[in-house]
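What follows is a group of structures, each given as structure tokens.
Just so it is clear, none of the values below were taken in a lab; they were calculated from the coordinates. Worth saying up front: this structure is predicted, and the values here are computed from it rather than measured. Cβ atoms are built from the backbone, for glycine too; each structure is taken alone.
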Structure 1
Amino acid sequence: MLELKNVNWTLPDGSVIIHNLSVTIPEGKLTVVTGPNGGGKTTLAKLLAGLVTPTSGQIYFDGKDITNLDVTERARMGISYGFQTPVRFKGLTVQGLLETAAGRFLSFDEICDLTGKVGLCTVDYIDRDVDASLSGGEIKRVEIASVLARGTRVSIFDEPEAGIDMWSFNGLVEVFKDLKQKGTTMMVISHQQRLLDIADEIIVLSAGELRDQGPKDEVMPGLLAGEIAGHCPVGRRETA
């Protein structure tokens, strides 16, 4: 599946964002990436999606080196990405975006199913433009629906809960549960305990380095001791 080997990513000024990172995103599992702000989580997602290229190291997908492939090439291979701050498209409707993502015409019922999963009423949104008229929470939900419409082998979500109200978030958790049962490979960046609770695998990043990775039941005790959204625990790797 997706694998990083000794990956580094450094800013032009020399600041190290990702340091010698080696991780594997297991196939058919829900992997949640967590850790303190500024720890490199979003950069990891962008590296996997092809939005940025490692300074050094390799990225593999099904054993193939995709390190130098861009986001479009990786999308064609079956890797989709949901931005933390979604892109807006003036002149493109919600229906148009979902059909573009799906690559085909979608019936009203299919659109209703997709928008319903993210807490939007199809009648109210199907003809809305995906532009500045949508609130932050609305555009976030529309983008998540577009990722679901693509139905790719690998779906990467960067803080999908950002800007979403509690009621919609409850529905979103159910969406991830459903995708998990179907064996979809997912990587979700989140601090939310409800998403951590349904994870198969948890990755903890801090200061651009891997602090811990393993099955939820092994990693969660250390996270709970660190109050999850607070400081990053040292992790089992350094205490073993």
Structure 2
Amino acid sequence: MYHYVMRIMKKIKRFIAFLIVLLLIPVFINYYVILESKPLIAEPAKVDILNIDPQCILVLGAGVTGYLKPSPMLKDRLDTAILLYEEGIASKLLLSGDHGKPYYDEVNTMLNYCLERDIPKEDIFLDHAGFSTYDSVVRAKKIFQVERMIIVTQRYHLYRALFISQKLGMQAIGVSSTLKEYKGQWAREKREFLARNKDFYQTLTWPDPRYLGDIIPITGDSLLSYD
């Protein structure tokens, strides 16, 4: 009886150890994504000394209000990207976001904001199918033929975008647009933990984005990307 109980206890201990390892894997992946990408984040004032000659500034979409105005997070992303553009860091903006429904349009909201700040239309490319960070980065390479870029979004989000870019073989530098504290950030951090794990596995298999489409080179006519 004693030996039987000991065998059961050993099996239970092995099972518990297996569960612990299983639970720790997502934690390791999360920190791996962060550590791989952290050196690629630069301060705005130091971007111009980095030798990548970016073809564009990729601005990742975020929520818009019911009046099709940028949310505070999206506004900070756009303001940061416009500042870099005006400083001559890159000559093109690539605005990527969710325009999957007629009544929800991140992309044209971003476009209008840039136009109101006198950015020439010919310097702005639109990606209407940036439904996720993964889609935005992969489409930047496959549709817009981008090889070198600056990515602008909040710092917590930059790690994943840069990680995907690295694994795609792109040269990318991130510039954080975290200019203030944002309401609901703790919930975003929890979602991002899961998203980093999801995209880590996606970079092992490289599924196509939800939509691809015709190639529109970032060196070509931006108006071809407009709806």
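Among the shown structures 1, 2, from which was the value 20.6 of mean count of other Cβ atoms within 10 Å over residues 59-66 calculated?
2
Tell me which of 1, 2 gives -10500 when you compute helix-only ellipticity at 222 nm (-39500 (n - 2.57) for each DSSP H run of 4 or more, over all residues; to 500).
1
Have a look at 1, 2 and say which one yields 23, 11, 7 for semi-axes √(5λ) of the Cα gyration tensor in Å, for residues 51-98 alone, as calculated.
Comparing all candidates, it corresponds to 2.
Using Rg and Dmax of the Cα atoms in Å as the calculated read-out, with 20.7, 83 as its value, let me know the right label among 1, 2.
That value comes from structure 2.
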